[in-house]
Structure formats: structure tokens, C-alpha cells
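Some structures are shown below for you to check.
What follows draws every value from the coordinates through simple rules; no lab data is involved. Note that the structure is predicted; figures quoted are calculated from it, not measured. Cβ atoms are built from the backbone, for glycine too; each structure is taken alone.
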Structure P
Amino acid sequence: MKKFTFLIIVLIVIVTGGYLIISYFKSTQTKDIEAYLQEKGYIASDIVSIKTEIAKAPLFNTKVIFKDEEKVIYYYWKVKDKIFQGTPEVIGFNIYEQDSYPYKHKEK
């Protein structure tokens, strides 16, 4: 019974620790992307949402939706101290229509 209790406690500590670490990285990346966008000249009212999620690769990516282009999701991620913009996605467009869309916030 003591081994079982110990095993449950260890499992709870591991799960809780993992959750806290993931939450920390998501929060940190969201704040870094917000600061990056402010350096680029955007203000809070220009942005509808910023949300960092766990992805396949890169492990964490941040989805940004701008107020003047609410049908487009811009992806950002951070590697070491550099922030990169991924390929934007237009909600409701198929893959062939994505390339012809005139993105307003796409970085070169």
C-alpha cells in the first residue's frame, strides 16, 4: 500500500510539474510575441487575439489574428532569441487560394 501511495504522489508531481512548465513556456512565448509586435509598430487595439498552443513543429506556435484581417491567422514562433513568422492561413480558403490572398501583415 505504501508503494502504491508513493507511486500516486510521484505521478501527481510529474503531471503537475509538466503542466506548470508548459504553461510557463506558453505564457513566456505569448509575451515575447506581443513585445515583438509592439516593436513592429502594432498596438493592442490592432490585435484581436494572441494564443500560444502546443504544435508538432515547432513545439510551441503562437496564433495572431489582427483586427483589420480577422479571417487570417498569422503564425509566429520563437527559436532562441529570434522570432519568426510562419505561413499565414486564411480561414475558409482552400490551399490553392491561400497564395493569391493579399496578406496585410505578412513579413518579407
Structure Q
Amino acid sequence: MSPSRPTPPKKGASKPSRAIALKYDGHDLPQVVATGQGLVAGEIVERAREQDIPLVEDPTLAQALGQLDLGDSIPEPLFRAVAEVLSYALYVSGKHEEVLRAARQHRTSEDEAD
């Protein structure tokens, strides 16, 4: 998969053919929490919009993530692409500092436990 810059969906774009929702809390690997095609993809996108979750359009990444089962963590070959998408989403939502702080605290508490 060639790396590409995350981009928001174009205004007035047609309904997506595939949509994937990821969950990332700054502690564990991102996980697939929803995936769908057609009408289900449209519902995933609509729910994300209702909750002000940033959307990123990347059909190639969506196809690769669509092969995963719900609850699966992101596999290593997709780390960079997913990291770019999450970085973009966290930045545009204003949550990047919050997640970085939580990740640092988690890492510090793990180091102290060792």
C-alpha cells in the first residue's frame, strides 16, 4: 500500500461504498469497531458525523481494513497508514494533545511497574 496523505471526504461526495470505524485510546493498538459496505457504510459515516468524529477518505486503506474482523487490532503492515489517519483525525478534532498525554502517562506507569 502506498502511503498517502489523509484527506476528508469531498463535500457533496456520494455515499461511500465501504466504511471502517477505528477505536484508539492511546494505550493499545487501534481496533476495528465497525465495518460495512453500501447502506451499512452510509450508516457508519452518518453516525460518525453525528458525533463529530473526523472522517478520512482512503479507499485503499478501507479495503485493507475491511478484511479484518470486528475487534481485531491493526496488523503491523498497516501501522503507518493507520497512524497517519489517526494523527490527522486527532489533530482536526483537537484531541491530539489529550491522547499524547494519556499515552505518556500510560508508558510512565508501565515503566514504574517494571
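Comparing volume of the Cα convex hull per residue in Å³ across structures P, Q, which is largest?
Comparing P, Q by volume of the Cα convex hull per residue in Å³, the maximum is at P.
A value of 0.6 was derived for distance in nm of label points 7 Å out along Cα→Cβ at positions 69 and 85; which structure in P, Q was it taken from?
The read-out comes from structure P.
Starting from the value 1.6: which structure in P, Q was distance in nm of label points 7 Å out along Cα→Cβ at positions 45 and 61 calculated from?
Q
Check the numbers for distance in nm of label points 7 Å out along Cα→Cβ at positions 21 and 37 across P, Q and tell me which is largest.
Structure P gives the largest value of distance in nm of label points 7 Å out along Cα→Cβ at positions 21 and 37 among P, Q.
On relative contact order in percent (Cα under 8 Å, 6 or more apart), which of the structures labelled P, Q is highest?
Q
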